[in-house]
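Some structures to go through are shown next.
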Structure 1
Amino acid sequence: MFSAGSFAKIWEVKRSEEKYIDLRVSTSKKIGEGKYEQDFGGFVRLIGKARSEGEYLNEGDTFKIVRCGVENHYDKEKKQTFTNYIIFEIETDDAKDLEEENPFVKK
C-alpha cells in the first residue's frame with residue numbers, strides 16, 4: 001500500500017533538472033510465510049527532503065516511505081481526473097553511509 005511506513009522497490013528512475021525525481025515503484029503486502037502480493041504500482045514524485053535523499057537511488061533499490069501524500073485534480077477541458085503520489089521523506093538502508101561519504105551533505 002502506498003503509505004508512510006511502507007517499503008517500495010524502484011523499477012524506473014526519471015531524474016529532472018527541476019526540484020523533483022519521478023520513480024516507478026511497487027509496494028507489496030505479506031499474504032503468507034514468504035509470500036507477497038503487489039498492492040501498489042505506479043509513478044511517485046520525490047520532492048523536498050526526499051528528492052535530496054533520493055539522489056543516489058537507482059533501479060532495483062528499495063526505500064522506506066516516511067512522509068507522503070496523495071492529491072488529485074480534475075481537468076475540465078480533458079474531462080479527466082489526475083492523481084499525484086508525492087513523497088516528502090524517505091529512508092534508505094545506506095542513508096547514513098551516503099551522508100558520511102558525501103562532503104556536500106550538511107552535518
Structure 2
Amino acid sequence: MVEEIQRKLEESDIKPWFADEVLISANIKARKNKKSIDKEGYVRLLYLNMMNKQPIAEIVLSRFTAEKLSLALKESLSKLDKELKNKDIPKKPIIESTGKKPAYMG
C-alpha cells in the first residue's frame with residue numbers, strides 16, 4: 001500500500017508548499033434532540049507561509065485522525081532528532097505504514 005501511495009504521489013501534480021506557521025482550532029457542533037445532545041468535533045489546521053503572509057492550505061480532521069496525526073508527528077520528530085544527532089550520512093527515508101487499511105468515513 002505504501003508503494004502504491006508513493007507511486008501515485010510521484011505521478012501526481014501535487015507540489016510541496018513551505019509552511020512555517022500553523023494555526024489550530026477545535027470546532028464543536030452540537031444538535032439538541034428530544035432526549036439528548038449530539039456533539040461532534042473537528043480539528044482545523046491552517047498552514048501559513050509567513051514570508052509572504054499567505055495561507056497555503058486548510059485541513060479539517062476528525063478527532064480520531066487528529067490523534068493519529070499527533071502520534072505520527074511525535075514518532076517522526078523522535079526519529080528526526082536521533083538522525084540529526086548522528087554524524088553519519090542519512091540513508092534514504094523510509095515511509096512506514098500502520099498496516100491498517102483506512103476506512104472511508106465520508
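Read-outs: derived from the displayed coordinates by stated rules, not from any lab. These numbers were taken from a predicted model, which means no experiment stands behind them. Cβ atoms are built from the backbone, for glycine too; each structure is taken alone.
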Which one of 1, 2 has distance in nm of label points 7 Å out along Cα→Cβ at positions 2 and 34, as calculated from the coordinates, equal to 3.2? 1
Which entry (1, 2) yields the derived value 26, 33, 26, 11, 4, 0 for P(r) over Cα pairs in 10 Å bins from 0, in percent, for residues 26-65 alone: 2
Origin of the derived value 2.9 (distance in nm of label points 7 Å out along Cα→Cβ at positions 42 and 58; candidates 1, 2): 1
Starting from the value 73: which structure in 1, 2 was percent of Cα pairs over 17 Å apart calculated from? 2
For the read-out helix-only ellipticity at 222 nm (-39500 (n - 2.57) for each DSSP H run of 4 or more, over all residues; to 500), a value of -10500 was computed from one structure; give its label from 1, 2. 2
Value 26 of relative contact order in percent (Cα under 8 Å, 6 or more apart) was derived from the coordinates of, among 1, 2, structure 1
